[in-house]
Structures are given as C-alpha cells and as structure tokens.
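Q: Each structure below is given as structure tokens.
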Structure I
Amino acid sequence: MDECIFAYRCIVETIEGLREGLTQFSGPSRTAVIYSIKPDDPIHIYDPQNLLTGHEPKFKELYIDTDEWRKKTAISYDKKKFSNLIPEKNLELAGLISYGGRSSSVVYQMWFTEHHPNMCSIGPSERWLEQAAWRFSHDIANEEDLYTGISGSFLKEYATHAIRDYLIDEMNVLIGWDTQIRIYPILEAVLKISRTPEEGAWPKGELIFVEKQSLPMMKFIARFPKAEQPILENVKHIRKLLQSVENSDRKLVSDEKTIIGIIKGDKPAFSITADFKGRHGFLKLNDNKVCSFLDGGFKSTTRKANLVQVEEALLESSMDPTAASTLFKIVTSIVHSAARQRHGCAIVIDLNEKPIFISGHSLVPPLDLENYEYLGLTKSLSKVDGALHLGADLKLHGFACLLDGHSIPGEDRSRGARYNSALRFTAQRDNIIVIVVSSDDPVSIMINGAALNTSCQWKSSLLCNQPLLLEKWVTLSKTSY
C-alpha cells in the first residue's frame, strides 16, 4: 500500500474513534489534526467537520509563514525506532483544546477537539488527544504489515483511562513520583457506589481518598480498628456507611483499599474526592472538579445548563449592558435551581419596554429580583405549573402563566406540552425569550418560534473530507466560507 494511502487510513480510523469517544464523554464533539510525517514533508490537515474554520490566519502564521515549527524537532526521524513522544502543548486557540507531539515516526502532529463551555476540566480531554498522538505514531512506525487497526476502537473507550492519566500527571506534580495510591480501583469503586441505591435512595455525601502518609496528620471524629476497616470492594457496605456523612460536612476517608474512618471539616493537602449528589456526582482533585459521573459512566460536564444563547440575546438587546448581565445571572440562578432540584419549569424573559400581558397570577407590585429573598421566593414559585414572567426591569411580573398560541411548523410532539407551548408563544410575540427546563435535565431556549439547539449539528466538510496540504486548505477556506 502507498505510504500516503496508509497514513490516510490511520488518520481516518484514529480520528473517528477519537470523535466518538469524546462525544460520549463531552457531548457532540468534532476532531481534527494537523501533521507532517517525514522531516521534509509539507504539513497536512484533516478536518472532516470544519472544526478549525476561522483559525486560518493563526495556522498560516504558525505553519506557513515560518519554518520554526519544523526546526523545533529535537528527535531524529527513524520510524522503525519509535519509543518516545516529545509533547507539544495546547495552542490556546479560542473554543479548542489541542495537544500533539513529535516522535521518530511522525515529525509533527497536533490534534484538536471542542472546548465545551460546561466542562469540569480540559485535562482528561488533553490526555485523550495525547493518546491519539501516541497511537498515530505507533501505527505509522508499525507500517501496513503490522497495522492492527485498533486505535480507533481503543480511543472510543478511553474515558476512564483519560481520567486516570490526568490524575496521575497531576499527582506527580503535587506530591511527587513516589505516590503509591492506585487510581483504577478508586474510579471503579466510585462508579459502583454511584449506581448502588440504599432503601431506594441514591448515594449522597463525600468519600475522599488520601495518601497513607497523610493519615497521622488527620483529625478523625471516628476511626475504625485496622482489623475491622471495611474493604472498598464491598460496595454495598460502603454505600451503607455513606449514609453517615449525608447532608453534612463529614467525610468518609479511604486509602483506596479500606475505609479508615470519618473526618469533619478540612481535608488534607492532597485528596481525591467522590462527591455523591444522588443519581450523579463529581470527582474532584483537591476541590477542583475533574469530571462528573452518571449512570455508571464518567462525563466531562459540570451538569449546569449552557445558557450562552440567552446571554448573547440579552447583550444584543436594547437593555443596558449592566442590567442585561444582572438579568442573565438571575435567570441562570433560577435555571440551575430547577435543574438541581430536578423539577421542570418555564421562564419567559420579556424584553419589551412595557411587559406584555400573560394570563396567570400577576404580582402587584412586581418582585424585585435583585433582592435575594424575592429571588428565593421566585425559585420556589418556578415549581408551580405554568411559567415565570420576568421583565427587562429585573422584576417578576407573574407566575403560573399560561403560554398559548396557534400551531406552528417545527413542533416536536415527543417533547411535551411545556416545550411546544413555548414554541407557539414565542412565534407570535416579539422581544420574548422562553427557557424550558425539563425534569430530566435538558434545557431548551426558544426565540421567534424556534428552539436554539445547544448541541450543534454538523455536516461533513466538502472542503476537507480527506487530508489536504495546509497551505491549500487556508487558500480554499478564504473563498469557501
């Protein structure tokens, strides 16, 4: 097989597995790569879903206007001796996560994916891209005769490994290379506990994992004798013990093998925390969220609604920018409260100079939502059937409001009455935004009779459906977009 065709096959299979894996972890995700295999090869790009569109000037500056990227190579080209990858860090491009490297089999490669706005951390995704670079270098070094074609499948199922690799890297920085704490047993236990109900209730409370060296310095309010310490593998027992720290600042403490005891208050200088919130939870490294977990799997999301379109609409309206920013914070607080308590609600944001009339419970005078007490009351009123009516004056004008309207194209019968009523309502009224929060988490935003889809739908690129010379791609992009 021709070397170019073989490299193309490796790229396509790797990038597809990478895309599928990241989509499962972070929601709909695109992937792309820029690479040059041999020292004198021109640099190529493969961007099958237009992820990199808009960054042409930066790529031209980095890779076409100069040869500095090629001169940085500090490893001799010899693909039969592949054993190491010299990393190339994130290029810090807006909306993108990137990571690549240089090896003896591929002189330069840089992999890209989405930087979703609601990610706990980009660390696991960076480790995912790093693994893609390793796999590509390894496949090119093996050549066609030894090519297994498993890189894509491997990357598709890489979520737990990516989290483990990120935690190991951070631990090495924070406490050194001699740490003995094992990550895989921790991750396995967290997922098992998360899907183990006790008397019909899902787990709540914090379970922290610490280094054994930290134990003598910790102040336990209860500690188990060494011979009686519950084993972490006994998931049902650990789930029962977790009840002792529910709804409190107490925490179960483990050394990743057994439960040592219970502490209250501050954690040690280094810890990994599983913060169980019911059906979902968060994995943290020293109080910094790494990822969330739900239904027996890890996700990158913070589980907070993405309201970027609402913020943009408010800032583009005739409202004073300061008032628009305040209104966005109020709306965000109400949405997150509804999502956290897992009840549905609808919010009408009325940007008209004089609020329109909506049938429901009117309030005289309207409640000032900059008042914390009134904002708390509004969150409680959001549980009542019907919609909240918020004005551009930062006040609540009504609740339990009925959103009516004539049938319109584009309704989705699978989404229920609240969703479709909001579509109809906005189709017949100007300067109105409606946010619908479902009890099972999805958040929909309606303007002018259309739902703004927060998960992008992408078409395959006609420009870059196969690897192209980067210089050609930059030139074609100027005329195609």
Structure II
Amino acid sequence: MKVTSEIAPALAGGWIQKIYQPTDRTIVLEIRAPGRTHRLLISCHHESTRLHFTTSALQNPPTPPPFCQFLRAHLQGAHIDRIEQIPGDRMVHLTLSGKEGPCRLVIELTGKTANLLLLDGAGLIRRDLNRMKDRLGQLYVPPTRPQREEDLTDHVRFNLDNPESPFPLSAAIERHYRRTEAASSVETLRNSRAGVLRKSIKKLRRRIAAWHEDLAKAEKYKNYARYGELIKANLGTIRKGQTDVTLVDYFDEELPGLTIPLDQAKTPQGNMDDYFRKHRKHLAAERELRPRIEEGQKELEALQGELTAIEQGTWQMPDKPHPIARTRALSRIGREKERPGQHQGPFRRFTSSDGLAIYVGRNARENDELTFGLAKSDDLWLHARGTPGSHVVVRLEKGSDPPLETIRDAATLALLYSDLKKSGKGDVIYTRRKWVKKAKGQAPRAVTVTQEKSLHVSLEKKRLDALKTRTAQA
C-alpha cells in the first residue's frame, strides 16, 4: 500500500479544482491541498493501470470527452474527506463532499477490467468509465475475484533514486511508464501509420486507374480537330439530317476519302462545333491528366516504400510526413494547440464552468448543421432574442438539467456572437433542442421556437476570459 500511503497524507483536506481526460482511459485530477497543488493521475489502461502524482503536462483533446464532462459537472470543487486502498486488492476509494452532497470515486485498478466509478452518497452508481449502462442506478458491489495482498506497484520494480522528490515512489512510477509508454506509443503509431498507408495506397491506386480510364476515353477524340476542320471547309456541301459525310482528307498527302459520322439532329455547324469541343477535351485531358498520373505514381512509390520500411522494421517516424500520407495517424497524435473557440472542424467550441461542452455556429449553414444535425433532442439550445446571431447548443445527458452557471456561460456566448454584441447586453432565449423546428414558408434556415425561457445577460469580461481559458485547457 506504498503509493496510497505516499499520496493520501498530501491530499488530506484538499479539493478538486480541475479534471482532465487526456486519453480514453486516463483521468487527471488537479487537487489543491494546503500549500500546494497536486496532479493525481489515474490510468485504467489494462497494460498500465496505476495511480500516482504526475508532473508531466499531458496533451488534452480539444473537447473533453463525455465522462470528463460528467466528472467536471459533479466533482469540480469537491472536498477530499478520505483516500484509502481496499486491503488485499488494487482498488482505491476517494470519499468526497461535493456540491450535491457526499459521494465516492472508486478506482478499480484491476487489469483488463479496470474501471473508474462515481457513486452517490447511498453507494449507487451514477457513471463509470467503462459505460456499463445496465449498472447505472444500481448499488455498487466490488468485483469478485481471487484476492491477495498486493501493492499498487508490486507488479513492477522501480528505482527509487530520486531523494529530491517529496514523492519518490510517484516519481519512480512516472519515470518507468514514461519510458514504457513512449515505446508503446511508437509501436501504436507505427501500426496506425501502416493502416493509413494501406488505405492511402488503395485509394491512390483507384484514383490513378480512374485517371487512366479518363485519358483513354479522351484519346478517341485525338483526331476530332481534323474532322472539324474538314467539315468547316465543306459546310456548304453538307445538309442537316445526314448520318455521315465522305470528304477528301487534305491532311493526308495521298488525299484519300474520309468518312466522318454526323449527328443527323444537328446542323453542319453544330457537328463541326461538336468535334472541336471534343478535341478540346482531348487536349485538356492530355494537359491535366498525364501530370496527375505521373505525380500520382511518384506518390504511390513513396507510400509503398514507407509501408515496406514499416513491414521490414526499418521505419523511422519522419519529421515531415509525405504529403498524401500526412493524415489521421499523425494528426491525431501530434495535433497542434488551437486558439480558444477556433478548433478544427465546424463550430466554435467552449467548455462551461461546470465542464459541459458548448457549441456555437459561425454562419447560417453551421447554425443549421448544429441545430438539426449535431444537437440531440435533450440538449439546450440558445439564441439572442429578436436579432440575427449564432445558434448555441449545450451538450446535456439525457434527463439532466443544465446548471445555472452553464446557462449563463452559453447565454453570454449567444449574446457575444449576435448583433447585440455592440450594446453589451440583451435577452437570450433558451429551450430544449426538441422545441426548435424549421420554419415553413419563411426565409431559409429560419426556425420557430416553443416552450422557451428568457435570460437577460451582459458581456462580463471575467466570464468571457474564463470561457477562453477553459477552452484553451480542454
């Protein structure tokens, strides 16, 4: 019980001020204790289940995952009353006092079944990391499995050679997993990269084949300029309704007769124009498709070479990935930080003071996509009253009510991104998304709203700064 013994005294009397979820199986609690702030890392990855203090700055996703949002809404500001490990098992309980009353965060570091659960004061399960919906609302029962006396770290040896750290065991655990996870992340990246390369190669091969097919189709128009010129020289002798015409081919030194097919529904001038137009298609195909095919072949060779290097074990992660291959695998891992409210993809995105996701449309098209595409029926919908502006949506769990501060945050954004911004204050309406309908017989993308409520808000600099800060950290 060395880890728990090391961290428990430092957390006594502390309170949870921030919550992050840098990966799908990792939660970081930023805990303010008397005189110091600690960052408690909880990993439920089956190969690296652990609990310890961390000093590393982990990169977080642009929008906090739903589980993180739920924890922020219910645990941010909670006081830590007690932290204890269950004797004989890799499970730790954090007994908390939150704004909704007593609750408990259960950390099950049990390998493949590792989980993180939030219980209410009666011990009923409110939410868990593994999304076991059938257990929600049920009384928590610890997992049954063979028990043995085991410390949270006795499955791996650590070198406790850092006397300068006030928490040497946490420091040793962090060093160990920093090395092992770095190696694992390289392997994960290599496998992901191979998958992306195979898809890119398959897609590029299809594209090159399609270019060849288009080029072959245009190749039959190669001589159509000659046909057009011959018809042009003989317009006076050709009549509408003919299916073909035989003319002297003066482009050939032997001056043979050349039979040219005609569209009997077109005039001689129309047939001439048609042949010239199709010949221009041939020229355009030659001009555009051949360089594409040549460049595509080079790209294909580069991709195949990189895939071969991965398969032979000689691949090195490039500083600048190949242009076509600069796709999901690397961008997902090395995504650059974005400006507050300006994430990649549609909509501005913010996080409320309660940890809930807020989406803001940037134009009429995005408003329509946000309201009638992304938003669910129980989500909260807001708009500045009686003036053009952005649609704003707050993500809510089904059956849950939005906290007042979240409503004020979202209403502030609705005012900020409306024509009322200059006045700095105004009324904002809000309702559930299911009460917003497309307006029939009115301007495109107009909506009708029912069962709405109204809130008068002002643009408070402190609130806006907090929204931007939380978005930057999300």
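Readers should treat all values here as calculations from the given coordinates under stated rules, not as data from a laboratory. Note that the coordinates shown come from a computational prediction; the quantities given were computed from them, not determined experimentally. Cβ atoms are built from the backbone, for glycine too; each structure is taken alone.
Q: Please state which of the structures I, II yields 14 when relative contact order in percent (Cα under 8 Å, 6 or more apart) is computed from it.
A: This value belongs to structure I.
Q: Could you tell me which structure in I, II was used to calculate percent of Cα pairs over 40 Å apart as 47?
A: II
Q: Suppose you compute mean projected area of the Cα convex hull in nm², for residues 114-265 alone for every structure in I, II: which one lands on 25.4?
A: II
Q: Distance in nm of label points 7 Å out along Cα→Cβ at positions 66 and 450 computed as 2.8: which structure among I, II?
A: It was calculated from structure II.
Q: Given 8.4 as the derived value for distance in nm of label points 7 Å out along Cα→Cβ at positions 234 and 354, which of the supplied structures I, II does it correspond to?
A: II
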